[in-house]
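Structures for review follow.
Bear in mind these aren't lab numbers, they're just calculated from the coordinates by the rules spelled out. All values reported here derive from a predicted model rather than from experimental measurement. Cβ atoms are built from the backbone, for glycine too; each structure is taken alone.
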Structure I
Amino acid sequence: MNSPRERRDRIVTSKAHSARVYDYILGGKDHYPVDAEAGDAMSRHWPALPVHMLENRRFMHRAGRHLAKERGIRQFLDVGTGLPTSPNLHEVVQEVAPESHVVYVDNDPIVLAHARALLRSSPEGATAYVDADMHEPDAILDSPQFRELIDLGRPVGLMIIGILHFILPPEDRRLVQRLLEPLPSGSYLAMTIGTADFAPDEVGRVAEEYDRQGMPMALRDRSTALSFFDGLELVEPGVTQVHRWWPGPEQDGIDDRAIAMYGAVARKP
């Protein structure tokens, strides 16, 4: 893990960063003025953006809980973790199964600086943080943290939440498959995928704003989102907007036009 000085040297405060914009829009405090300016501009284009971002995180909570409670998964790889806003994945799954292991992955120095919050495991379980980029999957899979905490003789829950829209074609499919490749049969992929299917004009303007801020993104229609799960066994209800995947009472009344993210969970045969 990098030293505190190296972490500070990597933090660029003059340019917006997706994790910090996300933090700002959801009411967090780990961001800079440039992130607030970008978030305000995006929210002017699409006032539903905070609802959309909150529902993406709530999907992660429900998917993680489902995998721990209903599918018996006890080890997780969370790629593109983001800022550690509680409850984090390990808090969700260790509430179900305290012995669960979670390996977090992110390459944002702000996330790295707050990684201590991600490492507060239950006594029975374990967590670790890998400072790595999804574009370099071998650095994740070969990391000592992954090798120590993840037993490839047992199923793994691979979580790719709120990051795929920043992974541009043609690398996107290869990177997802590379992360799935070493995981044994009975493992699961939980993933969210950005889309403009439900509010094309507003979401298109948000995407343009991200691009102006140096964060280009790729939005996918439903057929493209579905294709990422080829060869896997989708858990019902399949690929759907995130607020419609096993919704709870807090999803009541949410307008489809406020959500620009597909989500799904699928089993590796």
Structure II
Amino acid sequence: MGFLAGKTAIITGAGRAVLSDGSCGSIGYGIATAYAKEGANLVITGRNIEKLNDAKEELESKYSIKVLAVQADICAGADNETIAKNTVKKAIDEFGRIDVLINNAQASASGITLAEHTTEQFNLALYSGLYATFYYMKACYPYLCETKGSVINFASGAGISGNFGQCSYAAAKEGIRGLSRVAATEWSKDGINVNIICPLAWTAQLEQFKSKFPEAYEKNVKTPPMGYFANPETEIGRVCVQLASPDFKYMTGETLTLQGGTGLRP
């Protein structure tokens, strides 16, 4: 039994995605697997209910935990605050507590230059990433206060480096970085730990990006010096587990997952 037994984690964007070779290709699902191995009960969200149900079935059967799959889409024109609040309410109704919030979900129109970007494409990134993070953090706050819990948000090197063809994605991720830093300052008095992860993993989305936008891929995505991309479960997922550990309590900062490995900057 792992040290997260009896605890509850909400993971957004945790549907099961598959690479062309049949292996799992989703950071969210990799995180969910790492948490399941530590005994945590999970609330997983996403837009595709079939992918969520696939994840739920596999995680429950393999690791004897409970998984609540909630279809939720934070997007322009929706009552997004209510969507987040309803997801959190379902989590509390099912499990009675929230110990970890992981804001992993993000959609974007990558490969399209700033001059060609439409408002709809820009909104896609801002709502699915930045606004979703904002609304879920607000909704989870009172429950995280009770458990002295953890928030783990996902940013990206795209914003740090200014990647070609990723203006809306980079803008959303830089917004998440700023939001997280403010939360770390404001919520530390409540015993809530807030961290950011900037991952580089080989996922189904990255595989599709390479196929659809080879020029943008060549400009922006380089094989790390260690020769491989980080594994969604054993590296990125384990970093998320580590950040929920009691050993990290009251340590707030930024986590970079780079070069197929992990660097922590508390």
Structure III
Amino acid sequence: MLKIITGLLLLLLSSAATAAQLAIVIDDVGNHQRDLALLRLPQEVSFSILPHTPFSQQFAFAASQQQRELLLHVPMQPQDSSKKLGLGALTTTMEKWQLQMTLGHALSTLPQVKGVNNHMGSELTAQIEPMKWTMEILKKRGLYFLDSRTTSQSQAQHAANLYGVKNIARQVFLDNDVSEAALEAQWQHTLQLLAKQRHVVVIAHPYPETLAFLQRKLAEFERQPGQLVTLSKLVEQKYIRLAKLAEQQPSIASRVSLQN
């Protein structure tokens, strides 16, 4: 028990030694030309682009010119069958070769991406085999995975760990409700989590209300002790912490890896 407590203390101390880090990912990019306005946000904000959408290529090119971090936002089957998935979707009826071919084709259209996250996917991410097939492709391409956590039953990070794919999970959805009061409540929740956990991933969407809100709040955030970082930096920091912890307590590091 003493060894476990010591290991956890070391993890907490290593986290406290650095500034709290916030990563923000804007999902669902590519459907509208107005999405280009998102590039007014700070350099560290990352963007996840839906494949085969009308403005995916234009946005990816403009973002790459600014050296922005991009992800592929892969549509995955949700539990609600009435929701439209769009092109490039991965479904539970696909065989391994179909899923991997569909994902590979989507990735080939956006070679700029550093990672992948799921669009919807409450049904697919809860199934281990499709997640293994997904991680095989990401491992070959050296990409990380962000679990959007659309279900508490997600197997995505477990599969990623099995295949050695770096991964991380979303903690906050900022704008399920775009009213000013709701956005402010979620932002305050984010700051509270940041004070406790020191590393927080927020997912937002390309709504005009969200853009205006983030422009104001991130200008204020620059004057606070926390640090806004790209998602890949947060991913790398996670694995640096795990490596340090593994030197002290390998069993604890393994459990932490599965939970974050």
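Can you spot which of I, II, III the value -11000 was calculated from, given it is helix-only ellipticity at 222 nm (-39500 (n - 2.57) for each DSSP H run of 4 or more, over all residues; to 500)? All intermediate terms of the calculation are to be shown ahead of the outcome.
On the way: I: -11000; II: -13000; III: -15000.
Value -11000 for helix-only ellipticity at 222 nm (-39500 (n - 2.57) for each DSSP H run of 4 or more, over all residues; to 500) corresponds to I out of I, II, III.
With distance in nm of label points 7 Å out along Cα→Cβ at positions 161 and 209 derived from the coordinates and found to be 3.7, which of I, II, III does the value describe?
Details: I: 2.4; II: 1.0; III: 3.7.
Derived from III, not from the others.
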